[in-house]
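What follows draws every value from the coordinates through simple rules; no lab data is involved. Quick caveat: nothing in here was measured; it's all calculated off a predicted structure. Cβ atoms are built from the backbone, for glycine too; each structure is taken alone.
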Structure P
Amino acid sequence: EEAHRQLLRQLGQLEEKQAQAERRARQHASLLEAIEQQRQSFNRWAQLNELIGQADGKKFRTFAQGLTLQKLVALANVHLERLNGRYLIDKRPEADLELDIIDTFQADNRRSMYTLSGGESFLVSLALALGLSDLAGKRAQIHSLFIDEGFGTLDEHSLDLALDTLENLQSSGKTIGVISHVKALKERIGVQIQIQKHSNGFSVLKVV
């Protein structure tokens with residue numbers, strides 16, 4: 001009888017120890033889960049700090065400008081593909097605000113913008129200007145676009161493509177102004193303001 005009661009006491013003690021061990025295990029698991037949640041939260045804040053955290057706000061400005069630049073590049077490439085069909089603009093890896101050219105005719109070779117010829121540079125600049133107009137147009141209506149020179153660097157085919165693009169923009173309701181000395185433009189531009197020099201040193205504007 002006494003031995004039986006002792007066994008029961010021991011069994012009760014073992015059951016209590018097991019219950020305590022299970023409670024500790026649950027508490028341990030809960031603590032590990034809380035630590036993991038805190039670790040994930042810390043990682044998110046650390047990543048955000050890495051991107052934009054700086055006392056003078058420079059990182060944030062660069063980060064925001066980088067996002068805007070990506071949108072601009074995407075819009076400009078739509079125009080560049082129509083104007084040229086060979087090159088694409090791409091944001092340079094590991095550089096926040098630098099651009100490169102991707103040559104699709106040379107196995108997508110990445111090149112510096114500075115390697116482009118004069119005509120190619122003009123087309124890329126025109127595509128970026130048109131892309132910027134599209135980007136700004138999402139917030140406000142842009143009705144006018146003025147282009148100063150650059151047409152003289154284009155061959156006949158590229159000149160036709162550039163003018164076709166500008167004529168399409170004009171037909172969509174935009175006012176396109178071109179400042180150039182290229183004589184071939186006179187045949188494609190209907191309304192012109194010509195500057196005529198006089199012998200007395202003065203110039204006269206003439207609408208033709």
Structure Q
Amino acid sequence: MLKSRWVKALLHIALLLPLLEECWQIWLLVNGMPNRLGPDPGKVILEDLATVAIWLLLLGLAITPAKQIFRINDLMRFRRMVGLYAFTYALLHLLSYLAFILGWDFSALWEDIIKRPYIIVGTLSLVILAALAATSYKAAMRFLGKRWKKLHQLVYPAVLLAILHEWWQAKEAFNEPLLHLVIASALLGYRLVLFFNKAFSGIKNQQSLRQTARKNS
């Protein structure tokens with residue numbers, strides 16, 4: 001069922017909807033019509049894009065546990081797509097910052113970084129996501145071999161850095177960053193449990209093999 005092209009097309013549409021809605025709000029604003037962007041539209045757009053990027057990162061992290069728990073292997077077909085959309089929204093968030101906050105005045109960038117050090121944290125997360133997006137294709141997988149999996153495990157710190165970036169600038173509205181942190185912790189905790197279970201199983205297997213070898217000797 002999940003192999004259907006229609007499913008993939010519907011997912012593309014769903015992932016594009018936040019961007020289309022944002023464009024619609026901008027169109028309303030430009031044409032002087034009622035919109036939800038308020039008196040500081042640049043800030044609202046910036047925050048909206050960041051929120052979507054983080055939710056998509058969390059969705060991407062949730063795919064592997066969902067596949068294992070519900071035994072739906074076809075879910076893995078969509079992980080790369082979700083990851084690329086997460087990177088796209090994160091990149092648009094950066095471009096919105098440069099356009100609406102700095103007005104493309106790059107000379108003011110360093111001063112803003114000193115004033116708002118969370119920008120460095122967000123940029124580091126974006127750089128990691130860019131590396132993952134650039135190496136998400138089959139050619140990169142073949143070229144990197146075993147290193148590919150290790151590289152793509154950097155998505156875990158990238159997600160945490162993105163949430164830290166969001167938390168740091170939240171000032172008083174911590175509810176959403178806290179929710180993101182709880183979900184990320186649960187998804188990463190699930191992976192840690194699997195990792196330690198696998199490690200302990202390996203140790204037990206080695207011990208049983210040694211005991212068997214001693215009995216046979």
Structure R
Amino acid sequence: MTIRKVTIAGAGNVGSALARNLIRHGIDVQLAASDLAKAREAADALGERARAVDLAALRDGVDALFLAVPADAAPAVLEAARALPDGTIAVDCTNPLRWDNGPVHTPPPEGSMAAHLARRFPRLRLIKAFNTFGAEFHERPELGTAAADLYLAGDDADAKHRLGELARTLGFDPVDVGPLRNAQHLESLAILWIHLATVGKRGRNFAFKTLTRA
């Protein structure tokens with residue numbers, strides 16, 4: 001079944017950029033944030049295909065919930081959205097880190113935020129994705145004539161397939177990188193991206209791409 005009903009937790013740069021891409025491709029979006037007024041403001045700016053919603057009010061009618069919030073806020077988001085049906089796809093876009101002359105990965109004991117969330121919320125289908133590039137690529141994934149890779153890690157093959165199809169619709173090149181235990185490597189890849197963009201002075205206008213020799 002195609003993902004057509006999307007809720008994004010987070011109305012900042014990442015959440016708003018992803019929402020614009022979804023809407024451009026004909027997909028209605030619900031925006032949720034700890035500050036509901038901020039979510040309403042962001043939804044109003046996005047137009048008639050977006051609306052603000054309280055996380056606690058989420059029940060049926062959500063194919064996928066994207067976590068576009070700071071990593072340490074992700075558990076509270078899923079606690080607030082506990083009325084979601086079993087089997088709902090939850091997409092962890094977060095990267096736990098601190099700053100020490102550059103970004104440093106600070107995962108929970110499980111090895112990644114996605115693994116931590118999967119342990120705490122086993123009734124949801126956790127996928128790690130949409131975390132290895134800047135907010136700009138959430139809206140426009142193009143790299144010249146190519147598309148940015150969209151890496152997906154998760155233990156549910158159907159959820160990964162459905163999310164991969166959505167990613168392709170949005171202009172990404174989806175790449176299945178295996179089980180959820182590999183989410184830690186995606187978080188590390190994101191740390192590398194942040195380092196290159198900031199300390200490495202490459203700027204934000206780049207993304208990772210897997211190339212295949214003909």
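So the values come out like this:
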| read-out | value |
| --- | --- |
| Test item: helix-only ellipticity at 222 nm (-39500 (n - 2.57) for each DSSP H run of 4 or more, over all residues; to 500) calculated as -10000, pick one of P, Q, R | R |
| Highest-scoring label, criterion being percent of Cα pairs over 26 Å apart, among P, Q, R | P |
| Comparison of P, Q, R by distance in nm of label points 7 Å out along Cα→Cβ at positions 50 and 130 - largest value held by | P |
